[in-house]
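Next up: the structures, one after another.
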Structure P
Amino acid sequence: MIRLSAAVILAIWISAVAVIAAQNGAPISLRFLTFRSVELPLGIALAFCVAGGLIVTALLLSLFESSAR
């Protein structure tokens with residue numbers, strides 16, 4: 001049951017990102033301290049952020065599960 005609810009939440013999240021990306025095609029440039037990225041569409045930036053968040057969360061969960069055993 002937990003896997004089903006996680007899959008549903010992930011599907012809703014991906015759908016929301018896809019809708020936002022389709023509506024906002026204007027190029028943006030990200031800034032961090034003195035660094036500046038190339039201009040890329042907002043949808044691509046959101047997709048990279050979501051993918052990075054999923055990867056970091058999966059890594060952290062696997063580390064915490066292995067240390068709890």
Structure Q
Amino acid sequence: MITCQACGTENADDAKYCTKCARKLDPETQKAVVQKRASYSATGLNLSKLVLTAVVTIVLVVVVIVLLVHIL
């Protein structure tokens with residue numbers, strides 16, 4: 001499937017023009033975009049999860065410290 005860069009519509013692999021907006025489709029550009037998005041999601045998603053995990057851990061540590069200070 002080739003995704004139209006203009007409107008996001010999925011088109012057949014052999015389509016020359018988008019079935020929704022009639023823009024010309026470029027399979028080479030599509031391949032480059034798909035590869036770039038895959039690299040972003042492969043690295044960016046993992047980094048986002050890592051950052052989220054670190055932030056949650058820090059917040060939990062701070063909460064535990066505050067509770068211990070108030071208890072003692």
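Each value in this text was obtained by applying a stated rule to the coordinates, not by laboratory testing. A quick note: this is a predicted structure, and the numbers were derived from the prediction, not measured. Cβ atoms are built from the backbone, for glycine too; each structure is taken alone.
Results, tabulated for the structure shown:
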| quantity | calculated |
| --- | --- |
| Entry that produces 4.5 once distance in nm of label points 7 Å out along Cα→Cβ at positions 1 and 25 is calculated, selected from P, Q | P |
| Distance in nm of label points 7 Å out along Cα→Cβ at positions 9 and 33 derived as 3.3 - corresponding label from P, Q | P |
| Structures P, Q, by relative contact order in percent (Cα under 8 Å, 6 or more apart): label with the highest value | P |
| If FRET efficiency 1/(1 + (r/R0)^6) of positions 17 and 49 (r between Cβ atoms, R0 = 41 Å, to 0.05) is computed and equals 1.00, the structure in P, Q | P |
| If Cα Rg over 2.2 N^0.38 Å is computed and equals 1.44, the structure in P, Q | P |
